[in-house]
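Undergrad: Scrolling down, you'll hit the structures one after another.
Any read-out appearing in this document is the output of simple, stated calculations on the displayed coordinates, not a laboratory observation. Source: prediction; values computed, not measured. Cβ atoms are built from the backbone, for glycine too; each structure is taken alone.
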Structure P
Amino acid sequence: LKPSCPPAKNSETSKLDLQHCRASLNFAQDPTTPSKQHSPVTAMAETMRALVTQGDKTAKVQEVPRPQPGPGEILIKVSVVAQNPTDWKSTASAPAGRTVGCDFAGTIADPNGTSFKQGQRVAGWVHGVSVDPPRGAFAEYLVTESTLVFPVPDKITDSEAAVVSLAFATSVQALFQRLGLPEPESPAKEPVPVLINGATGSVGLYAIQLAKKAGLYVIATGGKNNHELLKSLGADVTIDYRDADWIDQVRKAANDNLQYVFDTISEVETTKAVVKTVSQKGGHVMCILPRKADEVGAPEGVKVESTLAYTVFGRKLTYGAFDNIDGAKPEDKKFWEKYLKLLPKWLEDGSIKPNPPKEFGGLKDIPKGFDLQAKGGVSAEKLVYRTAQ
């Protein structure tokens, strides 16, 4: 028997669930057509295990239809997935029936006519708990566009590859698209100072490396126990945010000329603090959560904005937990695709180092990882899970 979808009930959520199910099943399949007869996935099971939202702020592993790639898409057999804060936050607010997760590494199960080869190692990220199109990485298989993954160098493990994409994309977008800083391919002629606040987080660790590659003068805040790590990645100055005078230390390190700040934490209190580090000439503070200048008491001349990495998918998306209210941004997708082409070379030559991964079990163990991260128990490393466990 083929898997089927339940009838829709009279609610918008149920209709979206039905749409999600039908899209996953790909009812357009015709096993008699020549294009499908020779597909490398015809012998696979039609279902798979995935971590699915329950609609009560939790998620659990259950059997769901295996997705089918459409035009320009590839089917990936997932080997390792990595956890991000957005995963547990979206799980807590998403309706039932959404596959959770963003970051992944795996192998091509069906290249679907693209330039990739079956069995080739790739990594990337998708918009977990999304509705249109249905996506989610915490599963045995996933579908994504072929331009939104990168080939994994031989020297990089699956666990290392899985921890890169989302946090790296956020840093690329914040530093180079939104703040408009010089890029690694055309670095700054003079070492312009930039503050990376919360540098020991997943995003901050990549922001340091990217800023250094771009020829910037990197000031990084984080706990003193992680300062050696931050310096090894390229931080010129490391400052403990727990020091009473840390704001003055930042100003001094930048010679009172700090105009660019990336607040990777972006809570109201952290952004209120970092705006005080900006030069009297004015400046630009970039956040990863929605923040406004008046909300954080920014002085006149200090611009406060936020960025949403999900725009790299280049389309208006419904996530189930929150929407991309700015609409489609094809220019963001094009920008991200450029960096996906650069990334394998940088991983190969070691100029970009993956976040330290920490193996934490299999799909069934992810909710425990959510609890740990929500309580602040994850720092300077990233939890990863093997789908086969």
Structure Q
Amino acid sequence: MRVGAQRLRIALALPALAGIFLLGQAILDRRAWRLDLTPERRYTLSDQGRKILDGLPADVHVMAFLRAQDPRNLFIRDLLRQVMARSPHVRVEYLDVNRSPALARQYGVDSYGALVVESEGRRRVFSNPREEVLMAALLQVTRQQRKTVGWVLGHGEGDLNSSDRREGYSTARAVLEQEYYEVRPVSLLGDEVPVETAVLVIAGPRKSFLPEELSVLDRYLQRPGQALVMLDPLRAPELAAHLHRYDVSLPPDVVVDPEARLYGGELLTMQIPFARGDHPILGPLDAPPVFSLTRSVGVLPDDAGATNAVGFLHTSPASWATTDTSVLRTGSPAFVAGRDRSGPVTVGLEVAFRTLTPPGADPQQGRLIVYGNAEFASNFFIEYLGNKDLFVNTINWLARDPQAISHR
């Protein structure tokens, strides 16, 4: 009898225990409580992803076309579970491709593991979903306006379309497009900068600028415009001199930092220490940027009070700037008092300037961010440490998208 009674109690308790388990599982699925112990936190949404989801302005319908027994299903479902848990605006529907072939054809799905993302009549379809691709799709279907980044060409600047590891900037273009910017080439010769250009980028020019090109640049900045200038040492001296009118100084020097060299490499490739409070661009960075061969940037005296400059990126106190360009050949520089300038040396700054406005008109303000190095955004270096975040956050800031500034 005793054994029978015990079995009866167990039998009566099982439905209750099962109910508690299922309720707990439902809560966990919705809230996505998890402990991610992987070093890269690969099973946790990024800061950028969380910001995008928190700021969704409209409801989004996601259809996941899966195939039974596909090993990718686990990762796709986990990603979408986290997305739903973060934002009440996202609704996910799972569909078996083999059971819904007509629907798959209707949405142009021709592969397993594809996602369809829809919102208010806009649609994106893509395969092999990763977080960054899904977040780009969410931006594309919910943002009302796509901002344009103009990329100046014609002086040997970094090539947006080149996948060359050393010379190309195709990765920079790709990461901007993932953030839902449209990147267009811009010529300063004979044409005005298109009116829709939110940010103008000059990335590592190697050839001279003509006076009429610099005039086109001025007219853009006086609209007012926003520009990112990345100028390597000893390049484009006409452009460097022209920026004096915005109180930006770009001496013909090279910065050396023996204590911040990258993993014991050569002295001209250095990690740039940063303080998150120095500028909103730097706030989310979790690693220092890496500059390979940089010049100093500085601020000229502004007697008229027309500019406001903030240097926010500096090398270490052990660094110095030298005009002795033989360091580029010897690779073994030494500080020379009286010739070289001791650190910290500024290599990144922002200048806000008052534009020329007619009498009685409200004052307008343009902005320039200038870095003494362009290669940090190249295919070779953009994935190093904090480089990608520095580059994209700079564009976010100049495009007046501060809510997009994040760690990726």
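Undergrad: Thinking of P, Q, which structure, once distance in nm of label points 7 Å out along Cα→Cβ at positions 74 and 330 is computed, gives back 5.8?
TA: Values: P: 2.3; Q: 5.8.
That value comes from structure Q.
Undergrad: Figure out for me which of the structures P, Q the number 16 belongs to, where percent of Cα pairs over 40 Å apart was derived from the coordinates. Kindly include the intermediate steps, with their values, before the conclusion.
TA: On the way: P: 16; Q: 31.
Answer by label: P.
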